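Nothing in this text is a laboratory measurement; each read-out follows from the coordinates by a stated rule. Treat the numbers as computed from the prediction; the structure is a model and nothing was measured. Cβ atoms are built from the backbone, for glycine too; each structure is taken alone.
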Structure 1
Amino acid sequence: MAKHHVEGLWPKRRLNLIAGASGAGKTRWTIPQLFALQAGQSVMGKPTVPTRIAYVACDRTSEDAKDTMSDLGHDASKMFVFSFMDNEMEWSLQKVVEVLPLGTQLTFVEAIGALVREGRINEYHEVLRFGRNVNKSMRQSGSDFMGSTHTPKLKRDEEFKHTRENVLGSAAWAGIAATIILLDEMSTGQRAVTILPRDAEPQKLIYEFDQTGHLVECCQSVGRFLMDRWLSKIDPGTDLLTTFIMDAGERFKLSRSTTYRWIAEKEEEGRLIKVSHGLYKVSHKT
């Protein structure tokens, strides 16, 4: 059985967190991943399997959440959405478990700190109790949990320190979480996305909003466009070695990881067909 929903990003049977200031783009970075994961499509170039997902909002209505999904080009009716803002329920993990559809495999909780008892996210033992309750809820519901939260406010001209403890509230958050993603708005308007796994090297990526409101890797978007154009000029049926594709990516200033993700996306789109390890064929869909 796979140990990750997305290899190197979202481990299973653990609480995973994405943290950032309000408006930094946490939701818009996460929602496309959730829909891709639900459909079994690749996420950041990594293969996935179809996963039943529930979306729980603690600080905005379900209508608001669904509008964001629609704005990003997704059919909100295809994902279970629940909001504590639509009713008089008290915020608690137990209430989340009670409303989850049978068979849910992954639950994303927006503003997950609201589920900590009385909102005491700064108290070490309260956060530890919450982590223990998450583990209990996973066993009870069969669903894994991930959620979004905030980062501490920065003083003027203060640099963002990309560590696992840079989550608003107690340092215990770093203890109870597996992967922590820090999403920081830069002075350029771009977003720094720092991936902090518990047991692996951190990774930093730079994103920016495109015209459709999606967060995409910047400094790579031009190169990806050039790669698409390069592929469109190659005759259908042509065999391409992975090394040849990687060389093209290097010419267009793409990182190796981005080129691998590009290959996975083209394979998913049907523009490249994998023949064998290290060999692809250009399809007739280019």
Structure 2
Amino acid sequence: MPPLRPFALATVVATALAACAGGIPKAELDRCSHGIADGNDAYRVHQGAACGLVAQRLAADEKPKEAMGYARKACQLEDALGCTEYLALVRAQPSLPPDALQSARTAGEKACAGIVVAADGADARPALCVRTAELYLDLEPRSESDAGRLYARACKLGDPKSCASAKSLGFDAEGHVVPKARPLPPAPPPPVATSTAPAPPPPLPCHEMRACASLELVQRNANEVEGTLSNHCDRAVSCAWCPSQGEKIDKSACRTTNLAPSESKSGRGAGLWFEGFNAMAYDCMDASDDRACLAL
């Protein structure tokens, strides 16, 4: 998975801050701009969610361009609701520069692939896959193949409505292109007996467990992040996690562990602490699956 781009919204955020500070709680603006370095220990919302809240308020106040800047930052901070708001705002714009549309599609692709954390623990990926598919299907330059691929992933992740959309665009639920029917070729001549190599074994099954294995993050200061990995599943899970700075994931520092049902691990002793980063990406599979099933 390619690394996400670093933040590039300082100017947009500062401008919007000056324009709308009077109608938005200062705690939300400060947490979005500075993270937990804002000094407000009583405010429990993490930085990405705070940016998403500001974006929602601006959108409700009919300020879509300012809202889009905050929603984009929320998405860059891996907040699922912020990503959903960002993709919806982009789709609603009457016109966008090509680079702005491509940035939104790229962010949606990464969110669909799982680089988001939902506040309520629900799997936000199916809805994010659908939102991103709409950007390919509804906005120029259009790409039905990319839209079909994303609808197929949403279908595989459990969104039944996306299955029909994927099929109409020529994809099955596994994301494979369905070939169009062709006339039958002439009957081949009788086969000549030859030795054949054995068929390769079928691919090993993978069981995604992120829906019931959660990673909660706490940013100790602007330069340290600590996590708690918990297994709420009914079976043992194998998890991998990597530190990230904004959207840039450092895969050279990834770590793995196994968790029994109801088991949790956290902090420096469990390898869930990084200095020089402000977020983590993670993935979890059934502990009996092949390690190649982990996305990281």
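Figures for the structure shown
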{"read-out": "Comparison of 1, 2 - label where mean count of other Cβ atoms within 10 Å over residues 199-206 is highest", "value": "1"}
{"read-out": "Source structure (of 1, 2) for Rg and Dmax of the Cα atoms in Å, for residues 63-142 alone, computed value 11.6, 35", "value": "2"}
{"read-out": "Computed -9500 for helix-only ellipticity at 222 nm (-39500 (n - 2.57) for each DSSP H run of 4 or more, over all residues; to 500) - originating structure among 1, 2", "value": "1"}
{"read-out": "Entry that produces 19 once relative contact order in percent (Cα under 8 Å, 6 or more apart) is calculated, selected from 1, 2", "value": "1"}
{"read-out": "Source structure (of 1, 2) for volume of the Cα convex hull per residue in Å³, computed value 143", "value": "1"}
{"read-out": "Given 3.8 for distance in nm of label points 7 Å out along Cα→Cβ at positions 71 and 271, calculated: source structure among 1, 2", "value": "2"}
{"read-out": "Structures 1, 2, by mean projected area of the Cα convex hull in nm², for residues 95-262 alone: label with the highest value", "value": "2"}
